[in-house]
Structure I
Amino acid sequence: MEVNVIEQIKRFQDFIDSNYYNSLLENARKGSKFLLIDFAELSKYDPDLATELLDAPEDTIKAIEKAIEQFDVDGLINFRIRFHNLPQSQHIMIRDIRSKHINRLLFVHGIIRQKSDVRPQVTSARFECPMCGNIMNVLQLEGTFKEPTRCGCGRKGKFVMLDKDLVDAQGIVLEEASENLEGGEQPKRINVLLTDDLVSPLSEKRTSPGSKVEVVGIVKEVPIISRSGAKSTRFDLMIDSNYIKPTEDTFYEVLINEEEERQILEIANDPKGYEKLVNSIAPSIYGYEKIKEALLLQLMGGVRKVRMDKVVSRGDMHILLVGDPGAGKSALLKRITQIAPKGRYVSGKGVSGAGITAAVVRDEFLRGWALEAGAMVLSSDGLVCIDELDKMSSEDRAAMHEALENQTVSISKANIQATLIARTTVLAAANPKFGRFDPYGIIADQIDLPPTLINRFDLIFPIKDLPEETRDESMAKHILTLHQRPDVNEPEVPTNLLRRYIAYARQKVNPRLTDGALEEIKEFYLKMRKSGGGEGSIKSIPISARQLEALVRLSEASARARLDDRVTRKDAKKAVELVDYCLMQVGFDRETGKIDIDRIATGIAATQRSHIMILKEIIGDLETKLGKAIPIDDVVAEAKNRGLDEDKVEEAMERLKRSGDIYEPRRGFVSRI
């Protein structure tokens with residue numbers, strides 16, 4: 001049904017007058033050159049206009065902009081109209097866009113992959129005829145700049161350009177989100193053109209690569225120019241966007257209404273509120289109370305501090321779960337990505353160093369090099385779950401070191417030198433060295449990860465799967481009940497409210513350490529350092545300054561979980577308990593009966609190091625007596641005199657050979673290099 005244009009403008013004027021007049025005045029006063037209209041309200045007010053908008057969007061939007069200019073308000077020239085909340089029938093996947101959709105108003109979801117710089121673009125130009133003075137207006141809608149070919153007076157040839165209208169424009173590449181795809185489908189991409197207020201500095205932040213967005217726009221065809229300069233018969237598709245909005249927020253951007261705030265404060269004031277939160281982390285997974293508590297604290301996060309000398313203490317804490325297969329590690333990781341906004345899940349072999357930090361790729365827009373962000377940069381202010389960490393290659397794991405500690409990713413490749421921000425929390429899972437823990441072996445020796453990487457994790461939880469009748473029975477019952485009635489284990493705090501609770505805590509609460517909490521942490525730290533007495537000249541180091549920072553972060557997170565601005569002694573005790581639990585599990589040295597952080601941090605226990613020192617001394621002494629080649633039997637005999645038994649000597653000798661300090665010139669003899 002065709003609507004007369006003047007009639008159309010009149011109806012739009014009535015609609016805006018009755019529904020959006022105050023918003024219009026407010027935006028004009030602020031200097032915002034756009035008005036956001038809810039499509040549902042338009043279709044309720046006048047269904048014919050709504051249908052007209054979907055079928056012929058360009059003309060209809062022009063009519064609305066004309067209608068707005070009729071209002072007697074300053075600053076309404078070049079006012080833009082933006083629509084949101086389109087009906088579901090207008091939603092289309094990028095792969096399904098066809099020629100019949102050209103010039104229709106649709107909306108698509110996707111992830112921004114690349115983004116060009118903002119550059120001015122000509123929309124129309126005015127030309128004057130030198131002979132008769134006639135002024136012609138030429139709209140610039142295509143990719144190439146157009147001049148008029150002839151004037152009304154019959155003149156052909158050059159015309160004088162008087163002026164041109166420019167708008168800011170920017171191109172982005174939108175890619176389908178992987179969760180909407182099936183099987184072996186590859187995500188498809190489409191170019192989107194943003195103009196005017198969609199490229200304002202405020203919108204720029206929302207459209208950074210990696211953001212999930214919803215784009216409302218008109219599908220347009222773009223001529224493909226062949227190398228010879230002629231137009232091809234094939235056309236490319238692009239979306240001329242009308243409105244763009246992010247669909248995924250970080251914890252700091254989640255909006256919380258009054259009703260939700262009331263529910264959040266109710267949980268915080270409940271004496272059992274903390275337990276309820278812990279139980280809601282992963283109710284379908286049996287047991288692991290300590291780990292669930294640690295995961296809740298990880299989601300809460302500590303407070304990021306920037307000191308006077310610009311040194312930054314990170315607030316995010318990283319957790320590593322090392323456990324037997326089938327212990328539910330991946331299920332925990334998957335669940336955490338659902339709770340955390342901007343949560344990403346990546347797995348072992350499918351991860352490259354470039355994919356997790358950043359890659360330099362050819363830029364399709366500017367024909368140069370561009371940076372493409374990897375998982376840790378994309379989920380800045382969010383959380384990355386890395387499964388099968390032990391299956392990643394060592395070079396790729398090395399790429400994570402900087403991102404874990406300093407929370408930046410530095411790249412220096414081709415002509416790009418950049419440092420990207422990666423304020424990301426990492427939750428990683430790995431299997432032990434031989435696939436399963438040896439219950440009698442030392443746990444630290446069975447974690448097959450470089451000590452430098454392990455040292456950057458605040459908490460390390462070994463998960464052992466040992467048969468134990470009562471536990472096995474409850475676990476089997478729990479799992480089988482879940483299969484029988486999948487909805488039986490409803491979280492005590494619904495997932496949506498839990499996410500809002502964490503977001504509220506991170507936005508509003510920045511706890512500070514009280515003297516009591518400080519004293520508690522210091523006491524534990526000093527007690528642990530003192531307990532590091534060992535044999536010989538080398539003392540085992542039970543705890544290092546990194547664990548001290550972990551204690552502070554955990555205490556702050558515990559206060560945040562209670563929505564308290566003060567970190568109390570109770571919070572510090574909770575943190576001490578968790579760190580102590582992890583150290584007892586991973587860093588316990590059976591020989592000395594003490595905790596030894598070197599087991600984790602360097603891979604060699606202090607007792608072993610002292611054996612190596614003694615052995616080096618023995619070899620040095622014997623070399624002066626016997627010359628270059630020293631019989632191994634003599635070394636063992638001398639070591640026995642000094643109180644070392646044979647297997648310890650062999651182990652220490654193996655380590656010296658591996659490090660290249662000694663070698664065997666012939667069987668039964670060793671020499672120093």
Structure II
Amino acid sequence: MGLGKLKLWIRKHWFELLLVATSLLAHLYVALSPSRSLLNWYNNDDAYYYFKVAQNIGAGMGSTFDGISLTNGYHPLWMLISIPVFLLSRSDLVLPLRVIVMTSALASSLTAVILFRLISHRLSKTTGMVIAVFWVAYNSIHAVVTTGGMESGISALFITWLIYRVSCMDHRNSGGWLRGHAMVTGLIATLAILSRLDNIYLAAIAGIWLLLDGEKGRSLLVLDIAFIPVILTGSYFLRLGGAEGFFFYAQSAYWFIGALLLLKVIFYFITGLYSPDRWAWRVTMQKLLLALAGPAVISFGILALLSADGIISSFPRIVVLVDAGLSLGWLFLTRLPAWLKSVPTMANVCVTWPKLKTNIGKLQLAISYALPNAFFLVLYMGFNRWMFGTFLPVSGQIKHWWSTLVNPIYGRVPSTFGGVLGFTVEGDTSWPLFFSAVRLVSNPLAEWLGVATKNSRLMVDLLGIAILVLVVYLVLRQNFNYWIEKINELGVVPLFAACLVQALYYGISGYLHTRVWYWIPSLVLGVLVLAVIVDALYINIASTTGERSGRLLQTAVVVAVVASLGTQLGRLYPYDVSNRSENPFILQARELEGLTEPGALIGTTGGGGLAYFIQERTIVNLDGLMNSVEYFEMMQTGTADEYLNRIGLDYVYEKKYVAEESDPYRAFLPQHLKRIARVGGIPLFQYLPGLE
């Protein structure tokens with residue numbers, strides 16, 4: 001590249017270069033800060049799981065947390081990135097932590113660049129700049145995506161890259177796309193999955209979205225794929241009166257969801273519900289009757305056979321009718337505009353099955369997209385089965401198992417239908433940016449109204465949601481169809497569908513102890529929706545007060561967001577650390593070293609930070625998330641103490657209630673424990689194999 005071309009390239013990409021350079025420079029301040037400040041960056045124990053295993057792999061010990069048993073309780077791509085970094089830990093435990101700060105910052109910066117390109121292409125360059133800076137600098141996003149040392153940074157990067165590819169591949173070559181582009185997009189989808197395995201929902205739905213490129217009804221089809229399981233789950237809740245009844249019949253619900261999802265999509269195609277004509281009472285009602293009755297009768301028969309064969313215990317029959325009623329409402333809601341106008345509207349509702357069936361070129365492109373996903377997933381799962389004895393990470397299996405316990409310390413399954421979908425205003429939510437916006441409205445309302453009780457607060461939050469939705473509608477209403485089209489072009493529909501399916505999966509599968517970094521797809525979704533709102537506001541302001549006023553307002557927002565992040569970085573990672581206490585993981589490690597002998601095995605739940613910093617001792621993970629499949633199986637039978645006896649466990653460092661009264665530990669720990677000390681407010685027990 002000549003000097004002239006280089007200047008042109010820099011001029012063209014000046015904002016992207018400035019954004020990345022500024023972000024990296026700000027995070028270099030953190031990376032070079034004193035260790036007492038730097039360690040505030042790692043605000044959870046889970047990151048150290050990766051770090052300790054990566055350290056052990058680099059030392060030639062294999063994929064092990066404790067050096068005793070092999071484990072696969074992590075997502076593979078972040079581990080592969082961490083391994084070379086933690087070779088540095090041989091000389092300095094803190095040095096690789098500094099490198100990880102910069103690695104996460106780089107991933108976040110590249111994500112912002114992709115967002116800028118996507119939004120600039122579909123909306124405006126000015127809005128793209130605002131959203132890119134917002135992604136890098138907004139505290140709530142930064143705290144989840146960049147801070148902490150987890151896989152969230154690379155997960156966000158590949159999710160955003162996948163959405164960008166999906167958006168840019170629309171309508172290539174007169175409605176098709178090149179096989180090479182499809183395969184590259186498939187590789188990016190594979191990287192997203194390997195970053196976080198639950199990104200498989202987005203990869204699958206994005207593949208369907210691309211397969212239907214050029215077909216007018218793909219938005220509706222993708223939304224149906226997400227809402228058919230949601231509607232059936234809601235039917236269980238309505239029929240059985242809540243979560244307790246649903247989880248009692250959960251086994252049948254899973255079969256029902258699979259059967260109805262496949263059957264309804266097929267019957268909707270057959271009856272023309274993806275290509276609706278103008279409303280004709282008799283014909284339309286016949287189509288609706290067949291579309292609802294066919295799947296209901298067939299799925300009912302399938303579940304009856306499964307029940308008769310003992311594969312499932314039983315299932316509530318009336319749920320079929322409840323689902324049919326709710327599905328009728330969904331069909332009216334989504335097809336009515338096309339029925340009334342006889343032309344595609346906001347959902348572009350027209351998929352022609354014969355054309356899709358005969359389009360061999362699209363089938364080839366679909367294979368090109370799916371091939372990398374299938375190859376690497378089979379390779380990954382096969383390796384896991386060969387090396388660890390299980391196809392998928394043991395940590396996910398354990399978190400599902402926790403929900404079957406009577407008295408776990410890791411939470412409870414959702415008690416409401418809204419909770420199943422992650423719509424919880426307080427606590428962990430699958431839609432963090434949305435509910436942050438709700439709180440901006442409802443908190444002042446609650447303070448002004450003097451609301452104190454939980455029920456009253458819920459009503460205020462619902463009022464906040466209503467106000468927020470109304471404001472967004474007023475912002476978009478002048479060119480509503482135009483903004484709906486922009487939402488489609490940004491890839492919001494497949495991303496929303498994937499977020500909904502992911503939230504439903506965690507909600508109905510009995511998965512406990514979800515964490516904030518699980519919901520990265522939802523963060524990206526929120527940012528893309530925000531981009532549409534920002535662009536609409538910019539156009540409205542520019543049209544009434546002039547373009548300069550709109551840009552000034554956006555600049556003010558950017559300055560405020562950047563200043564907020566700068567203040568936070570300065571407060572959490574100061575260079576003057578004379579009055580700052582030592583990191584709690586290091587303090588606990590040093591105290592345990594003073595109370596235990598070199599070579600001791602110390603069991604604890606969690607223990608990532610302790611394992612990384614403790615010297616000449618070994619931390620054994622008791623909750624099983626970073627332990628072997630064998631240990632998990634023995635926990636299930638209440639015989640895990642046999643495993644602990646065999647490896648020669650010396651101590652247990654755990655809260656008394658957890659070790660002696662909570663499940664699953666009360667089945668195999670209390671009879672072996674003798675309290676000897678207290679470290680950081682937590683008891684240290686001697687583990688005695690023969691103690692009864």
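Overview of results
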{"item": "Among I, II, which structure scores highest (criterion: distance in nm of label points 7 Å out along Cα→Cβ at positions 23 and 327)", "result": "I"}
{"item": "Structure (I, II) behind the derived value 82, 75, 59 of Cα extents along the principal axes in Å", "result": "II"}
{"item": "Origin of the derived value 10 (relative contact order in percent (Cα under 8 Å, 6 or more apart); candidates I, II)", "result": "I"}
{"item": "helix-only ellipticity at 222 nm (-39500 (n - 2.57) for each DSSP H run of 4 or more, over all residues; to 500) derived as -11500 - corresponding label from I, II", "result": "I"}
{"item": "Which entry (I, II) yields the derived value 24.7, 74 for Rg and Dmax of the Cα atoms in Å, for residues 223-270 alone", "result": "I"}
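Each reported figure results from applying straightforward, stated rules to the coordinates on display, with no laboratory input. The shown structure was predicted, so the numbers you read here are calculated from the model rather than taken from an experiment. Cβ atoms are built from the backbone, for glycine too; each structure is taken alone.
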